[in-house]
Structure formats: C-alpha cells, structure tokens
Structure 1
Amino acid sequence: MCADSPGPAPRVGRVAESGPSAQDLADVLPDGVVVAGVDGTVRLISSLAARMLGRAGEDDVGRPLAEVLRLQDQDAQDWTSVNTPYAGLRTRTAVPEQSWLLPDGTEVLVAAKLHREERLGPVTRVAITIRSGRGRAQLDRERSDLVATVAHELRSPLTGVKGFVQALLNRWDKLNDEQKKLMLTTVAADSDRLSRLIAEVLDVARIDTGRLQLYPRPSEAGVLVSRIVASVSAGTSREISLVADDDLPQVHVDPDKFTQVATNLVENAVRHGDGLVTVRVEREAHPDAPDGVRVTVSDEGEGIPPELRRRVFTKFWTGGTTGGSGLGLYIVNGLVRAHGGTVSVDNGPDGGAVLSCTWPGVPDDIF
C-alpha cells in the first residue's frame, strides 16, 4: 500500500478497541442496568444497580438473574417469577415499567427489554433498567396535595351555597325581599369563587401537561392594566395607584391570559400586602427584539424574606395568614413564560413585596 493511499474505512457503529467497555458505559448511565443472557444468568450489572440491589457487582456476573435481581412487590413476590421474561408469548418484546421494592424497602421503577435473535424465537437477552421512584413519589404527593387543597377550598363556598339555598327553599314565604337579595348575592359570590377555583385547577393541569393554548395578538397593555386596576379598586377599600409610561409599545399577548396574570398580581398585593398598592407599566427595552412592556406590582407590607422568594411561584405556596389555594402565582409564572416573558420577585427599598413580569413586543413580521 502506498504511503499516501487511504487506509480502510472505519467501521460505523462499533466501539474502538481503545474505547470504553460495556461495563464502563453501563456505569455512567443515570439508571441501574442488569443484563442477562440466554441461559438466565447475569452477564452485566452496573455499579448503580449493584448498589441499589445491595450486591457486590462483579461477583454477581454468572449468577442466576432471580438471585441477583432481589426485587419484591407488596405481596412479597419477586420480579422474575411474576414477569417470567424467558417464557410467555413469543410476541413479547418488553416488560412495561412497574413499581417494585428494593431489599431496603425503597420504591424503584423497573422496566425490561426482551431481545430475540429471530422473530418469534426464544429470548436471548434480557436488559433491565432500575430507576429511583422519587420522581413519581413527588408527583403523587403533588397530586394528593392538589386534591386536598381543592377539596378544602371547595368546601367553604359549597357549604355557603347549600346553606343559603336550603334556607331560601324552607323559608321563602317568611323572608322579605332584602333578605332574599342578600342570600342570593352571597350565593352568586360563592359560585364565582367556585368557578375561579375550577379555572385555576384546569390552568394548572394545562401548564403541567404542556397543553396550554394561547391566542396572542397585538394588544395595548396600558389599556388592559387600567381596566384591571379600576375593577379591583371597585371591590376594595385599599388605595391602588397606576403609573404608566407614555407611548407604550403594543405587546404580543393573549389578552385574556394577560388580564388573568395582571389581575392575579394586583389582587395578591391587595390580599397579602399592606398600605398603598402601586402598579407600574413601563417600556421594557430589548436589544435583539421589539421593545416590550414590564408590569410591576408593589405594596407597603413586610415583603417576602429572601429565603422564601424561590418558592413564591411554586404550587401551594401561600404568604400571610389569609390562606388561598396557593395556585395563583404558579399560574402567573406558567402563563408569562408561555408567552416568552419573565417573572421576578423582590422587596422594595422601603419594604413591601415587588412582583414584576415582562411581556414581548409585537414582532415586525406580524403585520
């Protein structure tokens, strides 16, 4: 072969001889891995899987899979006898993810791939993955918390609605018009509260699953915020001040979602803060995109301690003693970020919480 002639083409899909071994690759994976051969004995066990199973690792190579894979369900049955990876239908290619218990009682999620050298042939290799069940446990706790929170929040207005309706039915002829009007007004207010709570739960579900639908269009942020301030002011004795820049740019937002966010921020300041509530609408300059708008809501209360600020936009966080579902600011964060904006929380120089959100300007190519 000439010195300048090309050598043989490299093999695609092969690990170089000097590259990492199968054991090295298995050890760097985020999940534990156990591989068994056609004879049902372990051919490879990653270091993470060995630690999870309380095994020695290398000493387990060559041992029966049932002996190494010490996983049990709530009925003390082991994984291999329940799933029989080498038996069953010859069309089976996998064992779906299931919840199992390690020897120390920790929950893990286990799935397996059944390899066959030929279609409908016998299983020649079983690859099992083991991962921590903490993520699912946290999700289950969040769901339980959501159910408990919603049930608690629903109980109060439902009790009021039921009580007043029952009183109206039982004592209709004995009540005067003013009493009837007061009861019906209370029922209407409690019904509105129920509707808002149901809407919050639906929004949380859409944000969590990525199914939130937005219908953005060019909108006047100053006009929308001024309407919100007027509406909230009509229902409270607290003073709300609106400060807006002149010549604000339009924002590219879903007006309904923008209104929901701004209303939530203002009502949150009224409910949990003290003193004057100030709402500012300012131009937000952007070097690489059209200028947008920043909406800032501040109060004169005690503010939010630095160690708690990271929790403000999480589920079920509530400040003060006025209660609430704890979903409002989580929804604010989800809606703003879905628009491509940002949210932040801080304390003012003289105290009081300062919550702000930015909204994108209208792209040049939209017209």
Structure 2
Amino acid sequence: MNVPFVDLKLQYQSIKPQIDAAIENVITETAFIGGKYVNQFEKDFQNLYGVKHCISCANGTDSLYIIMKMLGIGKNDEVITVANSWISSSETISQTGATPVFIDIDENYYSINEQLIEQKITSKTKAIMPVHLQGQMCAIDVISNICKKHNLFLIEDCAQSHLSEYKNVRAGLTGIAASFSFYPGKNLGAYGDAGCIITNDDMLAEKCKMYARHGALIKHQHKMEGINSRLDGLQAAILSAKLPYLIKWTEQRIAAAAAYTDALKNINEIVTPLVRPQSKHTYHLYVIRAKQRNDLAKHLKDNGVETAIHYPIPLPFMEAYQYLNYSNSDFPVSNLYKDEILSLPIFPEITTQQINYVAQQIKAFYSK
C-alpha cells in the first residue's frame, strides 16, 4: 500500500465541479488581479472568523512582514518567537530590521514555552509572535497577559492552525492581528501561494491593505511606498470554493488523528501527540516522537509510507542565525526533539485502512 503524506489530487477530485467552475469564471471574466473574487474571499473569511477585516496577501510570509512593518517594528527592536518553526516566523522579523529572539518549545505540546518568555523581554522588545504549530494553539491567554503587562504587541502566526481553538477562542482572535497561510498543503490551501491578515483594528487594517498594494488604496494615489503582495483572482476563487468544506475537513482530520492515536497506543517506543486541555487541535500535522527516528522513517518509506520532519533544524541553529551565537544548551527541548519528531501522513480523505497500515508498519519496525 502507498500512503502519501498529503493527497491534494484526491481533495480536488472530491469537489472538482466547484473548483473547475471557479477557475473557468475567473478566466472567462479575466478577473486576474483584484476584483470581485478577491473581495468575496476576504468577506467569506472574515465572516468565518467574525472579524472586522481580512486583508488578502500573496502569501503567509508577506502577511507577517506587513503586520510588523505597519506596527512600526524596525531597526533596534526585538520580536520574540519560537525556536521550532518554519523560517517565515523569524525571517520576517529580520526583514523589518528588528532582531528575532527565540524561545524554546514546551516539552508536551511543542509550541512556545510561555513560562520562558518574560526572562527574554528587554527594553528593545516590541512584540511577541507565538506560532500555533501543527494545528494546536499555544496558551494564548498567558501570552496575552504578558503582552499587556509589558505593553507589547501580540501577533499570532496561524499558518498551521485554521479553526484551531483554545478555551473556545479561535486562533487569530486574541492578538492585534493574525497571519494565515493558504499554501497548498495547509488545512485550507490554494493552488499556489496565498495568505491573509485578520484584525479588528481599523487603522492597522487600512495601513496593511495599503502597504500590500504599493502604498495605495486607490490606483495612482500612493500615500506611502509599499510592496506588491496581492492575492490573485484565481487563488481567491479557489479558496472561496474550498471554504464551505473547511469545517467538515477539520472534523475528518480530528477523526483521523484519533484513529492514529488509538492504533499506536501500545507502541512504547513512540509518543503520540498530547492535546492541551480545553483545546481543539485541528491536526495540520500529526507529529509523533520516535526512537530511531531516521531508521523508522526509512522503513516507512521503503514500505510506501511518506513522512516528513517539521523541523529537522531548529531556527536558532540555522546558518542564517549564527550571528546570534546560540548554543544547544539555550534550547534543550528543541535540540532533543529535532532528532525524534516525525510527521505521519494526515489529510481529510485518509482512510482507516491507510492509518492502520501506517501503524502496522511502525509496529513491524519496532518488532524487529
């Protein structure tokens, strides 16, 4: 049996008429840049989240940069974020001229360890940017209180946490603004790069929209120098066609994760994901910790199971951040887990048979 890490073709086939119609409409109307399809997706997404503003962007990376830039974060500032994430979470800080300050991960939930944040706050700190990693939210209430205490901006990186919740509050609704990615493999994915910002702050929303569109809300009337970060009409129409299925797909991911956890429960050599109390984990990724991780991954690959590692090198240990002079002892949990974490295949359409096959192969490996 072959089990792909994610099966985007199967998802397309399940809603082919809607996707094909969306693409055909955009092409027929030549609505490629801006216009009603972009406006409609922004409206649909802000309605889903119950926020005042959704500003679409070319990708999730841009959305983080735009938020920070429009909050005035720049040279000589510091922004706190997590050690284990995709580089977008930190490189966008550097792009503003600020310096990323990394925090180790929580040993149970793999997101930022909020208990370590305050000791890294300095007079230069301007914001905290937690990442709701793998589909599970951070303890956002604790982080929010820290931000209020120290008068810092709270910016939520929600690239992996569409519809995730903590204490009945969705990811993205606590901070001043939140960033979402619609990269194809995300829980809500486009057929190319795409992203957005959500916020209830009217002034910030206007500035972000202006900056993402060359500094102008009206063409040729540029109030500032901006960048070109527009969601194109094709991606917007595709996302709007997919959006009505997101709740169902999320439920299917949660069910698949429960099936994995049950099938793997008696394997002592691995640790299955823990769910933070009062959380809704939406399982963008199903991440286990495994002894002999690399050998297990090879065994699974040899037997038709595709896996991934998120992430093999924690951000502070990247060559890009050598100038910060971190050592392994600064991030003991991230340093330990980088050799243990393994993401198993998960997507809404994954079958019970595929999940059981993956579990059987893991059992077989440790039975050698």
Which one of 1, 2 has mean count of other Cβ atoms within 10 Å over residues 66-73, as calculated from the coordinates, equal to 23.4?
2
Can you tell which of 1, 2 yields 13.2 when mean count of other Cβ atoms within 10 Å over residues 26-33 is derived from it?
2
If mean count of other Cβ atoms within 10 Å over residues 162-169 is calculated for 1, 2, the one returning 13.1 is structure 1
Per relative contact order in percent (Cα under 8 Å, 6 or more apart), the highest-valued of structures 1, 2
2
Just checking, which of 1, 2 has the largest value of mean count of other Cβ atoms within 10 Å over residues 106-113?
2
Here Rg/Rh (Cα atoms, Kirkwood Rh) has been calculated and equals 0.97, so which of 1, 2 was it run on?
2
Value 13.5, 43, calculated as Rg and Dmax of the Cα atoms in Å, for residues 258-353 alone from one of 1, 2, is from structure 1
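Each value in this text was obtained by applying a stated rule to the coordinates, not by laboratory testing. Nothing here was measured: the structure is a model prediction, and the numbers come from that model. Cβ atoms are built from the backbone, for glycine too; each structure is taken alone.
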